[in-house]
1. So if we calculate relative contact order in percent (Cα under 8 Å, 6 or more apart) for every structure here (P, Q), which label has the highest result?
2. Looking at structures P, Q, which one was P(r) over Cα pairs in 10 Å bins from 0, in percent, for residues 25-136 alone calculated from, given that it came out as 10, 16, 12, 10, 9, 8, 8, 7, 6, 5, 4, 3, 1, 0?
3. With FRET efficiency 1/(1 + (r/R0)^6) of positions 9 and 57 (r between Cβ atoms, R0 = 35 Å, to 0.05) derived from the coordinates and found to be 0.95, which of P, Q does the value describe?
4. Work out which structure the value 13.2 belongs to, where mean count of other Cβ atoms within 10 Å over residues 97-104 was derived from one of P, Q.
5. Computing mean count of other Cβ atoms within 10 Å over residues 81-88 for each of P, Q, which one ends up highest?
6. Give the label, chosen from P, Q, of the structure having the highest value of distance in nm of label points 7 Å out along Cα→Cβ at positions 121 and 145.
7. Quick check for you: by mean projected area of the Cα convex hull in nm², for residues 49-104 alone, which of P, Q is greatest?
8. Here Rg/Rh (Cα atoms, Kirkwood Rh) has been calculated and equals 1.95, so which of P, Q was it run on?
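All of the numbers you see were taken from the coordinates with simple rules; none came from a lab. Just so we're clear, the structure is a prediction, and the values are computed from it rather than from any experiment. Cβ atoms are built from the backbone, for glycine too; each structure is taken alone.
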Structure P
Amino acid sequence: MARINLRPWREELRAEKQQQFLVMLVGALIVAGGLAFLWKSDLDSQIAYQESRNSYIQTATKKLDVQIKEIEDLKRKRDELLARMRVIQDLQGKRPIIVRVFDELVRTLPDGLYYTSLKKSGDRLDIVGMAESNSRISTLMRNFEKSDWFTDPNLTNVSSADSRRAGYSQFTLSVKQKTPEPEAEKAK
């Protein structure tokens, strides 16, 4: 008898190919899923690494901010100390000047005249005094003009003294204090 294959070989071939296709499709999906998982885990690790770098930078920035604040405080303290040192140096430097000014006040004082009040404001010295005559006041003003330590005497008021000091005139005078040049001091 003739052999006739009644089995549907084409359908079996199609079913076999369809099964191979499904197996390949499932394999491709598994490989794609694995690749997606690997890509996502790599992306997550990169994000975590970047976040750790960002947090490190933030903590370093906070430390630097604290150090900057400390440096600013130290600079402020240094400036305050320098200002104090300048004031002290100025006071130390001006200390002999006061002595010289008082010495010069005594040297310019003519006989028959005395001071009752001295007031210093800035470089101006206000003097209130008593004189036996107006010529003594004029002599005082000339002495101030000749002095190396004083300049611009300005007489503002001359009046007769009270009854206890009969014969005296009370005067008010202002004069500017100046510091002589070092060459002028050496010439003395």
Structure Q
Amino acid sequence: MLKIYLASKSPRRQELLTLMGLPYQLLLKDVDETYPDYLNPFEVASYISEIKAKAFNPQPDGIILTADTVVIIENEILGKPKDAKHAFEMLKKLSGKMHLVTTAFSVVHKAQIKTYSDTTEVYFKHLSDVQIINYVENFKPFDKAGAYGIQEWMGLVAIQKIVGSYTNVMGLPTEKLYAVLQEMEIL
């Protein structure tokens, strides 16, 4: 099997690869994640994932895996919150509504970049201000798109249902990744 380099600081992506039984090595590089305003919200995760992938030149032997996740509500992208107030505002916006989570991942192999994405519908129950404040104070979701983690309290008590991939909401659509790696004959 080719060596897999995961270019992501996300502990959730690292956990998912481990749960998939895929040995990997972290390969980190700081990348400017800004994107042009004209992009459709559903193109942003793919754009950023590809920027991350292009940062590795020359490429080490093996494959490099990059990814990016965005939360979209009413055509607005909710990235990672800047602080507790921003996290509160994001969660207030998501409360009682459906939003979309799009994760894109790029696989770099032999200097070629292929990017794939998946979108999941997430339905939130109505959350009181007290619940939101409690979540932000206790879980500090500042490294998560949309200011929440589905694998935490929010996913256990506040999400009514999802339509699509659970792992996509965590930050990596593992079902799709596994199929891509099989198709590339990496597994």
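1. Q
2. P
3. Numbers: P: 0.00; Q: 0.95.
The correct label is Q.
4. Of the structures listed, the value fits P.
5. Working: P: 10.0; Q: 15.8.
Going through P, Q one by one, mean count of other Cβ atoms within 10 Å over residues 81-88 is largest in Q.
6. If we compare distance in nm of label points 7 Å out along Cα→Cβ at positions 121 and 145 over P, Q, the biggest value is for P.
7. Of structures P, Q, the maximum of mean projected area of the Cα convex hull in nm², for residues 49-104 alone occurs in Q.
8. P
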